[in-house]
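**Student:** Some structures are shown below for you to check.
Bear in mind that the values in this text are calculations on the coordinates, not laboratory data. Predicted model only: the values in this text are computed from it and were never measured. Cβ atoms are built from the backbone, for glycine too; each structure is taken alone.
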Structure P
Amino acid sequence: MSSNTAAKTSANSITKTRMMVQIAMLSAISVILMLFDIPLPFAPSFYKIDLSEVPILIGCFAMGPAAGVAIEALKILLNFIISGTITAGVGEVANFAIGCSMVLPAGLIYRYHKTRKQAIIGMATGTVSMAVIGGLLNAFVLLPAYAALFGGMDAIIGMGTAVNKNITGLQSFVLLSVVPFNLVKGVVVSLVTFLLYKHVSRVLIHQA
């Protein structure tokens, strides 16, 4: 093996190790941020907004979409280990899918055109994607799972009606509560990421 090949192999090994450390670090920060959540006035109390997607989106921009998915998965796993589950893992899988539905489109758009404009377009696309996919997953997976555990669908709908009298069924619950919740979360996460990314990215590997 030539000295140049050995040097490249060593550099690649160091880069991969550093990337793994950064993925773990961003995942840990994301889990911590999950602890600081606040409810929104138009959604039932079990829908709370947090900033846990910010480190994931930053990692996705800095290291690529695959790294973003890895951070999202590790975040869900760590939270599962620390806090357990009340949905037999269904909620965790759905939350992973909803998180990826935002960071993947954003990361893919930014990967090939690394400009401020493309970052904004990517985050806007990811926000809309999360609202749509989050709405569908809540309608067909999460809300039925919660209903089975907490007194039936009528009880869940009743919690929605308590904050918005126009919520009278599953469809209106999703359209008037779940979709706006995910849109607000996407906008807030995008804004915070936009403000922090250039500062944080200086200490991260750029692989995308």
Structure Q
Amino acid sequence: MSAMNSEISAVAARLVVDEGLEYGPAKRRAAKQLGLPARSSLPANDEVEDAVMEYIALFCADTQPSELHALRRLALLWMERMAAFWPHLGGAVWYGSATRLSDIYIQLFCDDSKSAELSLIDHQVRYVAHTLAGLRGKPVETLSVHAFCPDLKEEVGVHLLIYDRDSIRGALRSDSKRRKPSGNLVAVRRLLHQQQA
């Protein structure tokens, strides 16, 4: 990694942890804060994630594990609610770099793209429908809710990314660090059990 990318990653990591920014906006704001031109080359998300983990180890080691546990418990609750749609947890909550300012991203795999939305309506859950970058950066229909997290005593964004059932194979391909990019209900329960042990 170049010295400039390292510096951008360090500033972006602080913005991710302290302000809850997503990686893309954090990298752009970091470059701006460093006085770099708008078209500057930015570090890859993996580089920012490494910097986030270093920042957490230095400045949040006493609080982050319990915050991550709380977010994983809330994610599991939503995955159980949406169990009919083969839910998989992804993002920072899955990878372990989440803090209390992080949102939860759950991939749902549906035979009918409207079925998850109808499930929320049936349970009188208020949501916002919009589009987010999903698998491989492609836009995906997303249902976002604000869910109260009892352990954190505050609301957390929960984003349900809607995919067709056949997309599940692509969702399970390892990422650039050879990690599973998401985990199903069994895997999330295992993570919570390991965290408690």
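**Student:** Check the numbers for relative contact order in percent (Cα under 8 Å, 6 or more apart) across P, Q and tell me which is largest.
**Tutor:** Top value of relative contact order in percent (Cα under 8 Å, 6 or more apart) goes to structure P.
**Student:** Once distance in nm of label points 7 Å out along Cα→Cβ at positions 22 and 182 is calculated for all of P, Q, which comes out largest?
**Tutor:** P
**Student:** Suppose helix-only ellipticity at 222 nm (-39500 (n - 2.57) for each DSSP H run of 4 or more, over all residues; to 500) works out to -14000; of P, Q, which structure was it derived from?
**Tutor:** Comparing all candidates, it corresponds to Q.
**Student:** The value 3.1 for distance in nm of label points 7 Å out along Cα→Cβ at positions 118 and 142 was derived from one model only; which of P, Q is it?
**Tutor:** P
**Student:** Computing FRET efficiency 1/(1 + (r/R0)^6) of positions 78 and 158 (r between Cβ atoms, R0 = 35 Å, to 0.05) gives 1.00 for which of P, Q?
**Tutor:** Derived from Q, not from the others.
**Student:** Here is a follow-up. Given 34 as the derived value for percent of Cα pairs over 26 Å apart, which of the supplied structures P, Q does it correspond to?
**Tutor:** The correct label is Q.
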